[in-house]
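All of the numbers you see were taken from the coordinates with simple rules; none came from a lab. Please read these numbers as outputs of a predicted model, since none were measured by experiment. Cβ atoms are built from the backbone, for glycine too; each structure is taken alone.
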Structure 1
Amino acid sequence: MLKAFIFPGQGAQFSGMGKNLYDTIASAKQLFEQANEILGFRISDTMFGGTDEELKQTNVTQPAVFLHSVIAYKTLATQKPAMVAGHSLGEFSALVANEVLSFEDALKLVAIRANAMQKACALNPSTMAAVLALADEKVEEICATITAETGEVVVAANYNCPGQLVISGSIKGIELACEAMKTAGAKRALVLPVGGAFHSPLMMPAKKELAAAIEATSFATPACPVYQNVVAKAVTDATEIKQNLINQLTGAVKWTQSVQSMIADGGTHFTEFGPGKVLQGLVQKINKDMMVEGVN
């Protein structure tokens with residue numbers, strides 16, 4: 001039985017997240033306080049008592065989800081993983097779990113990534129939409145057609161599970177795509193309450209800033225393979241891991257394909273560390289025979 005540890009991304013946050021760890025485990029409290037110092041503001045206060053609106057700000061959400069996930073892993077994991085993966089932002093948490101990045105370095109990169117993404121969102125008003133019950137190929141085809149015909153940016157961004165794909169792009173591109181998806185038979189095509197077009201070419205300004213920070217950070221040899229979003233297969237080379245992490249900002253999150261690769265390589269038991277249960281649900285939709293559990 002191979003244990004796969006998985007880590008959620010933006011959207012899993014909730015008020016009160018991580019408070020149980022802070023209140024009951026001394027080493028967890030220490031890590032939260034260390035994070036407050038690194039970030040230069042008391043993110044723990046926002047995590048434990050902030051409003052949904054405050055928690056939704058990208059520069060808060062990303063470090064908050066990272067901290068909850070990594071501190072849960074560091075204080076509650078009883079064994080080492082055989083393989084790891086994270087959904088979008090969660091890839092940074094996964095890289096702490098497989099010893100590629102230190103807690104401090106990963107947190108600094110997450111903060112830089114969040115701020116860079118927030119700036120990119122302000123430059124180009126843009127959004128994302130969930131498309132349900134339409135074949136991936138059809139979604140990709142519609143996105144490509146709209147881009148070719150109108151010049152608007154719209155791409156497949158998150159392959160979450162079969163029948164659930166998120167698209168990303170300009171506001172006009174997403175509007176046109178949603179109409180076309182419904183006409184093509186999608187059960188729903190719903191614009192999401194997000195700050196911008198994550199995992200699309202519109203994140204290019206943020207990519208440059210993040211790339212510089214990643215290049216300047218030390219990446220160690222992984223203790224186990226990481227199944228990275230953009231390639232959806234096991235990666236064990238630190239240089240490759242760096243490049244994939246940079247490419248992830250403008251590339252698609254191939255979560256379905258990553259989980260399928262983990263299963264093909266022997267993964268049978270998936271443990272999600274951090275807020276919420278989203279990834280546990282997605283794993284079971286990808287393969288209902290998998291064992292899933294959450295640690296938070």
Structure 2
Amino acid sequence: MFFLHSVKNFLRKDIIVMQSLVLLMAVLCLNQHATANEYVIGAGDRVQVFVWGEPDLSVSALVRPDGRISLPGAGEIMAEGRTSLTLQDEITQRLTTLVKDPRVTVSLGDIVNNKVYIIGGGVPTGVFELKQKTSLLQLLASMDLTRADLHGAHVMRDGTRLDRDFDSLLHKGDVGQDLDLRHNDIIFFPALPEPYVYVLGAVTAPRSLPFKDGMTVLDAVVECGGFTKFADRNKTVLVRRENGEEKRITVKAADLVEGKDLSQNIVLQRGDYLIANESFF
């Protein structure tokens with residue numbers, strides 16, 4: 001009886017261990033499927049195709065420059081632009097003529113070619129690797145766009161221009177302008193004619209400021225730490241070029257700061273120079 005009891009306990013523990021292993025494998029498979037579902041296969045990648053119980057049909061396949069792979073029993077299949085799960089479904093369907101109820105698993109081996117290309121005078125030219133599903137908004141949030149004209153930016157896909165309002169997407173949260181990026185997308189960022197305004201003279205921290213739509217004289221002065229005690233605030237000068245000619249506008253900044261004349265809070269333009277003159281006394 002003791003022997004039978006010991007055997008039962010051993011078998012019970014063995015079953016618990018097996019159940020735990022099965023649960024762990026299921027979790028790992030789910031995580032792999034979630035990751036695979038996000039990744040879009042590109043030329044140069046390698047996929048592992050495993051057909052359960054059919055070693056002759058289980059192979060490693062390189063995605064050729066034309067985007068296709070060659071598989072025994074399934075023939076030529078377009079892999080580029082697809083996820084491993086959608087590719088797995090097509091392979092399964094093709095093998096039904098050879099194997100009864102085929103069970104196919106497609107996993108990713110080497111990932112070398114899933115990229116978008118960033119060009120234009122508004123950003124450094126470069127290549128962005130799509131290691132996971134990435135949207136246009138996610139890309140924009142990772143970039144320095146100080147010199148980029150977001151109103152003129154666009155995406156080129158398979159020779160077709162996709163117009164999106166990059167500015168509304170990034171600055172106003174208009175997610176209707178977003179899109180998922182794909183392999184070989186080209187994103188063009190033209191350069192702004194002049195990305196800065198310049199604040200000089202008797203302010204705490206004279207410097208160039210990235211231009212923002214709606215930026216005013218008061219905004220620029222505050223960003224530079226305000227006027228120094230030596231500033232003759234009512235003799236602040238705004239220098240602006242219009243139609244090739246220089247225009248000088250006197251700004252009564254003291255009246256503005258004191259709330260006496262809010263009309264002095266002029267809206268700035270790209271390339272404006274705001275000069276805080278010093279008092280002689």
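Say we calculate distance in nm of label points 7 Å out along Cα→Cβ at positions 67 and 187 for every structure; which of 1, 2 gives the highest result? Going through 1, 2 one by one, distance in nm of label points 7 Å out along Cα→Cβ at positions 67 and 187 peaks for structure 1.
Once mean count of other Cβ atoms within 10 Å over residues 75-82 is computed for every structure in 1, 2, the highest value turns out to be that of 2. For the set 1, 2, ranking by relative contact order in percent (Cα under 8 Å, 6 or more apart) places 1 highest. Thinking of 1, 2, which structure, once mean count of other Cβ atoms within 10 Å over residues 59-66 is computed, gives back 15.5? It was calculated from structure 2. In this comparison of 1, 2, the computed figure 1.9 for distance in nm of label points 7 Å out along Cα→Cβ at positions 203 and 235 is attributed to 2.
If FRET efficiency 1/(1 + (r/R0)^6) of positions 115 and 163 (r between Cβ atoms, R0 = 35 Å, to 0.05) computes to 0.55, which of 1, 2 did it come from? It must be structure 1, since only it matches. Tell me which structure, out of 1, 2, gives -8000 once helix-only ellipticity at 222 nm (-39500 (n - 2.57) for each DSSP H run of 4 or more, over all residues; to 500) is calculated. The read-out comes from structure 2.
Supply the structure label, taken from 1, 2, corresponding to Cα Rg over 2.2 N^0.38 Å with the calculated value 0.95. Matching structure: 1.
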